[in-house]
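Below are structures written as structure tokens.
Read-outs throughout are calculated quantities, based only on the coordinates presented, and are distinct from any laboratory measurement. Since we're looking at a predicted model, the values are computed, not measured. Cβ atoms are built from the backbone, for glycine too; each structure is taken alone.
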Structure 1
Amino acid sequence: MGKHHPKLLNNLEAIRRQAGLTQAQLSKFAGVSRKSINAIENGMYVPSTVLALKIADTLDCTVEDLFRLPSR
């Protein structure tokens, strides 16, 4: 997985790059700022459910492909 927040691991950067999108392009499709995408990718911000679903829809994947809880 990519960089992560203590409560949420994410693979957003890898999947975004695999889709051939820049942070700016993804942010436009998801309706947020590029800084928001950057903060999520760097584990500084946990996205809302709605935002996670928008990102997953844009990247044609599931929310679970993008984010998961850390193992206990």
Structure 2
Amino acid sequence: MSVARVTEIIAQSSKGFDEALHDGIKRANKTLRNVKSVWIKDQSVDLNKKGAIDTYRVALKVTFVLEG
């Protein structure tokens, strides 16, 4: 029998949602073992003073299997 855990990671990028997602997944795999899936819980952007997008942010739910 396997037991899994879900944790939330927030990643950001100045280039786009795709890069933020990939950076978040890379970081999750660096810290956690047995990562099995990731789903995007939320996306948001921060704007600069001129109203243009400054930062893309994704909130990720990461599922990993606990070692036993």
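Listed values, structure above:
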read-out	value
For distance in nm of label points 7 Å out along Cα→Cβ at positions 32 and 56 computed as 1.4, the structure of 1, 2 it came from	1
Identity of the structure behind -13000 (criterion: helix-only ellipticity at 222 nm (-39500 (n - 2.57) for each DSSP H run of 4 or more, over all residues; to 500), calculated), options 1, 2	1
Comparison of 1, 2 - label where relative contact order in percent (Cα under 8 Å, 6 or more apart) is highest	2
Cα Rg over 2.2 N^0.38 Å from the coordinates reads 0.97; which among 1, 2	1
Per distance in nm of label points 7 Å out along Cα→Cβ at positions 8 and 48, the highest-valued of structures 1, 2	2
